[in-house]
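In structure tokens below, several structures.
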Structure P
Amino acid sequence: MFKLVTLEDTIRIPPETFGNPLEAVGLQQVKAKYEGMVNGVLGYVIAVTDVKVSLVGKILPGDGATYHKVSFSLLTFYPKIQEVVEGEVVEIADFGAFVRIGPVDSLLHVSQLMDDFISYDEKQGVLIGKETKRKLTSGDHVRARITAVSLGRAGSSGKIGITARQPFLGKLKWIEQKVQKIREAVEEKSSKEEVQKKGGSNA
């Protein structure tokens, strides 16, 4: 789930930047601290926006910099268990597919792809269902449900597990085909009922 979070902090304005626009320096400092951060509370921090720096700063003894209060907004991505997401397959391996959701890659394990025996074609970089002949390859778009989230510690991006083995999940093309089949079945049923009604009224 993408969120816009508003925060306050205190930033250090280095002496070498004195004379530069305060907002611009403040934006640089906040970006350096927050962008790319993975945090248990915030999730994945994607971008910093709307930085407002207080014009009044403090000088600490032994430091030539000034310290200013700052308020800003962060665009974050926080994956939640049971959330349905859509993403693009970015890599295929014998054990599953890596699907990019938001700013991070999640793992769609072969056991969570479909109700079928799945084989891996290394030459083509494809996962294939034995009975259904359904194929999954890089560039395919899938809809899945988040089943596991482990946000990384410093220097690690964490791990996200997803499943496509639930109704109306999987490769988008497969979902469209299933919806089309249901539509056709409903139309066929209603047209049969219409014929029966007419037959009954003629009797």
Structure Q
Amino acid sequence: MQGRLKLSLTPFLYRLLARSVRLSGGGTSYRPDTRPVIFACLHRDMIPAIIHVQLARPTLLVSRSPDGDILIQSLTQFGFSFVRGSTGKKGRSAFRGLLSALQSGASIGIAVDGPRGPFGVVHDGVIQLSRLTGVPIVPLSIRVKRKLTLNTWDRTVLPLPFARISVRERPEIVIPLDIDDAGVADYASRLAGTLLEPGSES
């Protein structure tokens, strides 16, 4: 009963939130009819990041969990598409789905340290997706005024209604096709540094 109630209420609450918050710059500058990009954020910032990228209607990576079911239920009406799973070692199907979306010209969105952390550690799936397709990564640096910070592994940020959300789309990162494992790790570390640098803390 509790799970069904949560599933039914969350779409309404997301609509209320998406319509009431104040986005700096009015949201992303990317659109569905422009070239694809890979939006990258930390898992804690996933909710404000989704509101920011809504106009681009990217394909989102969503975990295979009850919370993932609720997220899809909440966002389908806003024009998002979804790939279920993760880009980790056990997420080959999800990786292929995201790769296919990029190759078809769609943008994608990934919480790069999800779905289970560790917090701030970028998994290499996002680096490999950019490397294989040539599609740039757009790091999203997010700050939220008036929020709740949940007691979860990622310190999930939940903006309050009418909160101000400030999102900086950092310079695009393109991963060279010919880098080795050390290069992948270096780009992952650099992306983590961009998302965690002082001033991006929500």
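When relative contact order in percent (Cα under 8 Å, 6 or more apart) is compared over structures P, Q, which one is greatest?
Result for relative contact order in percent (Cα under 8 Å, 6 or more apart) over P, Q: largest is Q.
Which of the displayed structures (P, Q) returns the greatest value of Cα Rg over 2.2 N^0.38 Å, for residues 103-174 alone on calculation?
Working: P: 1.20; Q: 1.29.
Answer by largest value of Cα Rg over 2.2 N^0.38 Å, for residues 103-174 alone: Q.
Could you figure out which one of P, Q the value 2.2 for distance in nm of label points 7 Å out along Cα→Cβ at positions 119 and 167 was computed from?
Clearly, the read-out refers to Q.
To continue, here is another question. Compute FRET efficiency 1/(1 + (r/R0)^6) of positions 127 and 183 (r between Cβ atoms, R0 = 25 Å, to 0.05) for each of P, Q and report the one that scores greatest.
Q
Right, here's the next one. I have 52, 23, 12 for semi-axes √(5λ) of the Cα gyration tensor in Å, calculated from one of the structures P, Q. Which structure is it?
Comparing all candidates, it corresponds to P.
On to the next question. Given a computed value of 47, 14, 11 for semi-axes √(5λ) of the Cα gyration tensor in Å, for residues 47-150 alone, which structure among P, Q does it belong to?
Source structure for this number: P.
Here is a follow-up. Given that helix-only ellipticity at 222 nm (-39500 (n - 2.57) for each DSSP H run of 4 or more, over all residues; to 500), derived from a single structure, equals -7500, which label among P, Q identifies that structure?
Answer by label: P.
Still on this model: Between P, Q, which one scores greatest on distance in nm of label points 7 Å out along Cα→Cβ at positions 23 and 111?
P
P, Q: which one has distance in nm of label points 7 Å out along Cα→Cβ at positions 39 and 143, as calculated, at 2.1?
Only structure Q yields this read-out.
Taking mean count of other Cβ atoms within 10 Å over residues 55-62 from the coordinates of each of P, Q, which one would give 23.0?
Computed on structure Q.
With distance in nm of label points 7 Å out along Cα→Cβ at positions 31 and 79 coming out at 0.9, pick the structure among P, Q it was computed from.
The read-out was computed on structure Q.
Quick note: the coordinates plus some simple rules give every number you see, no bench work behind them. Worth saying up front: this structure is predicted, and the values here are computed from it rather than measured. Cβ atoms are built from the backbone, for glycine too; each structure is taken alone.
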